[in-house]
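Enquirer: Multiple structures follow.
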Structure 1
Amino acid sequence: MAASEKIINSLESRLNDFDRQVRKESLEALNELVCNGDIPFEPVREVANLHCHSFFSYNGYGYSPTRLAWLGKKNGLKYMGVVDFDVLDGVDEFLDACEYLGIRGTAGMETRVFFSEFAEIEINSPGEPGVCYHMGVGFTSSSAPASAHRILEDIRLRVAQRNCRILEKINQFLDPLIIDFERDILPMTPSGNATERHIVTKIADKACAEFENPAQFWSDKLGMPLDVVQAEMADQEVFQNTIRKKLMKRGGAGYIQPTADSFPLIDDFYQVVFACQAIPCAAWLDGTSPGEQAIEKLLGVLIDKGTAVINVVPERNWNYQDPKEKTIKLENLYHLAQVAADLDLPVLVGTEMNSFGQKMVDDFDIPELLPLKEKFISGADFLYGHTQMQKHWGMGYLSPWALKYFKDRKSKNQFFTSAGCLLSPLVEEATADFKGITNDLTPEEVLTRLKINKE
């Protein structure tokens, strides 16, 4: 008897349970339904979303790492990547789920850092000179080496302290609406890593629950016409973004201007990335800030520190109603792509999914992105190749093996891209890929062995 839609929906919902064992058992039950023909998977498409936040930081839909892997496989994505703010908590779960389902998975971490060399220049955090959203990609474990523990704990502590200070200011402004960080916010997270978006969600929900006329409350507090508030409240995504902008962004009641001490230094963050044998990754916004206008200089400094890839959220770079703004952002994106090519930096893309309404995956075949499709797919192959080589053989991008055999980024990128094309995402098939691979082989011999194993 075929499984009902109600049963499937219930199992998919349980993929977001805070108990990992519940998530694991639900995935196994869903996969059994797939094997029985009750749930079809879409054919695999040449698309990638390598930047999906999970509920270990904040996902706009409440998705766990397991749910993200499941959705990627179910919807035919060739590549899927989890990236969480400030923690590595979801790495093991996500990569395990991807291997179980047979989808090419990668894992990363994003945080805000202070970039001393650009201390007076706005980069990719609007209105905050010296502050930079930055990433590490190609992590293969949630367990970091002991040398990284102090910095990771410092990142967690700084984030929690900053959020508490922000919430204190917001409570004063929104009184009589009061939010308690430990009672109201922390239970929204599986591992205590609360974000500004958790606070916004709770504020919006609690206002609706506590006030007879929440629209009037928000009209009074935010100084907005009542009809405008009512119209925005009809769209959860729009209104939560309004609350965040009015309360937490620059000029808002809860905003705290960051200083050099607000976030870890970029060099400290790189210590974590290097210790985990992952890859430092720059993050591009849209090319309009003074820092990104000088992208060659910015990337030059970052490359000297160890940056080897760059991340882009395509939607921010083309999807605008204003033709002039769209043209500027798209030209900036194309310029970045050319600079990245000149510097031998693979380009990674994703939608983030940390705000309700964001897509599961970009459409690479639209006119605006089609010229970059090959570059986006190549970047995904590259990162997947590193991930598999590092996870299973310790022969990743920054491994002693790679340092021995590669003297430049171009040849190294070509190798890991080729390996990513050859390596299987299914754990059973991947085991066959590993046959005969040892770290005394040259890169050419590794690729030859992988090709032989495929035959």
Structure 2
Amino acid sequence: MRHALWALCTGLWLALVPVMVTAQTGGWQPRHFALELEPDFDARRFAATVQIDLVAGPHAPTTLTLQAGALAMDQVRLGQTDLAFERDGAQLHIHLPDTVTATGGMQTLTLRYRGQGSAGLRFDPDTPQVATAFSTSQWMPCLDDPAVRATFNLRLVLPSGLISVSNGRRTETAQTRAGARVDEWHLDTPMPNYLYGFAAGRFTQSESQAGATRLTYLGPAGLFDEAALQRVFHDTADQLAFYAERAGVPYALPVYGQVLQMGPVAQEMAGFSAMGARYGTRVLADPEAIWLGAHEAAHQWWGNGLTNRSWRHFWLNEGIASFMTTAYLEHRFGRAAYDEQIAAARTKYDALRAQGLDKPLVFPDWDHPTAADRSLVYDKGTLVLHELRKLLGEERFWKGLKHYTRKHWGQSVETADFKRAMEEGSGADLSAFFRQWVEAQ
């Protein structure tokens, strides 16, 4: 049963995850995004204003290029000065005065724009629910680059009666505006902007506490009451404690939220995770069917705390998080649960090899990944960690993983960083292992 649910959850993610192309910052480094967004549920569109604080590097060009999906740009300003801009597909080119790069320092751009519902910002067709998914540039101009970290502030203008979840901490008292409510969220820890997001809808909300971390649970009203949400997320506190112990790093934010949404979704974000409502009903029917929730929680360390420097090294996000999910299931339900997950990963990987679809885990690019490529970063990635555990033994393996996590916390990493840290932590030469499992096909 757990095997079938694992395959279902993984298949959902593989079907939804988009192509993610690394953007070039061109010498510009964003430090902070401050967004105000108001959804129109009837028209399935939104209006927004974002202020972006940027620092010009020594060779920053006078044209700043952001990713902006299909957003309709109304105005771009630097202080009180309107700037010229142009679109080139999904790219937004902003022309800056020569004096900006000459003087350097912090610059603040203000962009006003409009957008429609899309794969990146989804309006539920049957309920007043809106939620982001995967591609931040579909709802906020940004740099789609996992190596770029910045803080984020969100002001979400909502009809009364809706509840929201987003990144970081929420201002406790919502403001009101002409019959609407303004929820404000603050992410004070710099994170890659693909981890920004929010969800709002008619949700039931429940809370609990895990040490210093407040846990919040949301699910569609009418489908889940508070007691049901507590049962669905019964293991969350234990998951965070397990990952923190294995990582050697405590959970980084004051709140961890989990939201069940209408429609298919499976995604980690900074400080919260989003899952489909059907995940909740499965867990209510089978309390051991928690693979997806445990996986998204693992990403708060491996994926969020440490992030692949480019999508070519995507397996560092997904392979390690998938293995750690399996390790948590072993902790929670026993060795048989672990063995079942490893056998499932091996079966899928062996099938890819039989079809001649095996590849090195460091991809030449991630511009057009196939379904097989996506499966490799999960399944082969899981097996790399499992085989490394067998090779090193318990003490050296977990010591190495803890060293890797602590050494690179808050940073972007490549495969060579993982190999080096595992060697430093375990005291073993892993060159032959990485040639066999990571570099070869």
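The numbers here are math on the coordinates, done by the rules we state, and not lab data. Please read all numbers here as calculations on a predicted model, not as lab measurements. Cβ atoms are built from the backbone, for glycine too; each structure is taken alone.
Enquirer: For FRET efficiency 1/(1 + (r/R0)^6) of positions 136 and 216 (r between Cβ atoms, R0 = 25 Å, to 0.05), which of 1, 2 scores largest?
Expert: Details: 1: 0.05; 2: 0.70.
Max of FRET efficiency 1/(1 + (r/R0)^6) of positions 136 and 216 (r between Cβ atoms, R0 = 25 Å, to 0.05): 2.
Enquirer: With P(r) over Cα pairs in 10 Å bins from 0, in percent, for residues 184-407 alone derived from the coordinates and found to be 8, 32, 37, 20, 3, 0, which of 1, 2 does the value describe?
Expert: This figure was derived from 2.
Enquirer: Once distance in nm of label points 7 Å out along Cα→Cβ at positions 112 and 368 is calculated for every structure in 1, 2, which label goes with the largest value?
Expert: Greatest value across 1, 2: structure 2.
Enquirer: Moving on. To which of 1, 2 does the computed value 45 (percent of Cα pairs over 28 Å apart, for residues 72-343 alone) belong?
Expert: It traces back to 1.
Enquirer: Kindly point out which one of 1, 2 the value -10500 was derived from, the read-out being helix-only ellipticity at 222 nm (-39500 (n - 2.57) for each DSSP H run of 4 or more, over all residues; to 500). Please list the in-between numbers first.
Expert: On the way: 1: -15500; 2: -10500.
The correct label is 2.
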